[in-house]
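What follows is calculated from the coordinates using simple rules that are stated; it is not laboratory data. Model, not experiment: these values are computed from the prediction. Cβ atoms are built from the backbone, for glycine too; each structure is taken alone.
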Structure P
Amino acid sequence: MFTGIIKTKGTITAAKSKGGDVRMTIRSDGLPWSEFEQGESISVNGVCLTAVALYEDGFDTDISVETLDVTALGDLDVGSMVNLEPSISLGERLGGHLVSGHVDCTATVRSREQDARSIRLALEIPKEYARYVAKKGSICIDGVSLTINEVSGNHFEVNIIPHTAEVTIIDDYAVGTVVNIEVDLLARYIERLLGGDEDGLSIDFLKAHGYA
């Protein structure tokens, strides 16, 4: 599990095809990699990946065909910057929201505007995932936990404060940039409960108990 609070950025220094998958090397001096172990889970642009080899300044990871199909990792080239977050430990502060690292889909940046000192981004998400997006709800974009400001159909807006722009790759986003999206876990579970068996949670149950 992750929190969506990015710890550092890294650079892709190699990406080689290996039996249909991709072996990617990521270098970064922002974390003490010597303290990590082989097999550690690391969020790379919001995608939970396994460190198959570790170095003093980074790690190697294998990216499966499934992950390449669902995420935007396959669009990255050698030299691309990525957001990095190691998995959380019990007792850590949860500064963002709970993130699994299992990307649901990709979204596309449709506009970028300066909003005082912040950046306001409008993104388009596939229509089948729009139902998980709610105003003032949480969403994970390339591994970054963000609050949704506005929603209109399958478009939504987020506000990027200067600190977030500085410590993540979001400052490099432009119109047309494709990003990884993980919707809020709570939205997923609520949908499942509402669509469950007759003994499960329902709109009528919520109304009867004052929750809807």
Structure Q
Amino acid sequence: MKTIDMRGQPCPIPVINAKKILAEPGVDGVAVLVDNIVAVQNLEKMAKGTGCEFSYSEEKPSSYRVAITGSVPAGVPSERTCVAPEPMPSGLVVLITSDHMGEGSEELGKLLIKGFIFSLTQLDPLPEAVIFLNGGAYLTADGANTVPDLLALQERGTAIFTCGTCANYYKLTESLAVGSIADMMGIVGRLAVTGRIITL
């Protein structure tokens, strides 16, 4: 079993490199060293999605060893290699990159983003997805005043995604209160097929 050290590498690099090794002739497994639980989850999704066996251990704080056994057929599409929102038909996707809206007063900006997200619940049709990047990840965490409106959107069919790298950076992975974690490959894939994008 080959071992690759992917500590410090952002998603989806650990998954892509692990998949490349698993696709090599004669290789029946790979051990991947990573430094965050989001990377572990991404590798698990790839392993299960391609029929491989998966296990991991935390060797010390912020140090994980992931073992994936089996091989990945060369024809497995790359979009199955990481946690990823499945592309949907063209529609509206909202990309929120901060926990406040606009320049100037941050306090005012937080009131505005709350109002903006509430207003999304009043659209007809609703957005297909709302994606949170960078500081926007705080809006999907426990205690955020935006969570009730996001839950209302989710219950009515809007997909809510938070960037896994961002959640990990801000140490919010365990406090996610709505939606699910997405990797950058999945985010880019969804944006590429959508018809309209609003970016804040």
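See the values below:
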| read-out | value |
| --- | --- |
| Which of P, Q yields 2, 9, 17, 21, 19, 15, 9, 6, 1, 0 [P(r) over Cα pairs in 5 Å bins from 0, in percent, for residues 33-152 alone, calculated] | P |
| Which of P, Q leads on mean count of other Cβ atoms within 10 Å over residues 57-64, largest value | P |
| Distance in nm of label points 7 Å out along Cα→Cβ at positions 65 and 177 from the coordinates reads 3.9; which among P, Q | Q |
| Ranking P, Q by FRET efficiency 1/(1 + (r/R0)^6) of positions 105 and 185 (r between Cβ atoms, R0 = 35 Å, to 0.05), the structure that comes out highest | P |
| Answer label among P, Q for the case where helix-only ellipticity at 222 nm (-39500 (n - 2.57) for each DSSP H run of 4 or more, over all residues; to 500), calculated from the coordinates, equals -3500 | P |
| Which entry (P, Q) yields the derived value 17.1 for mean count of other Cβ atoms within 10 Å over residues 113-120 | Q |
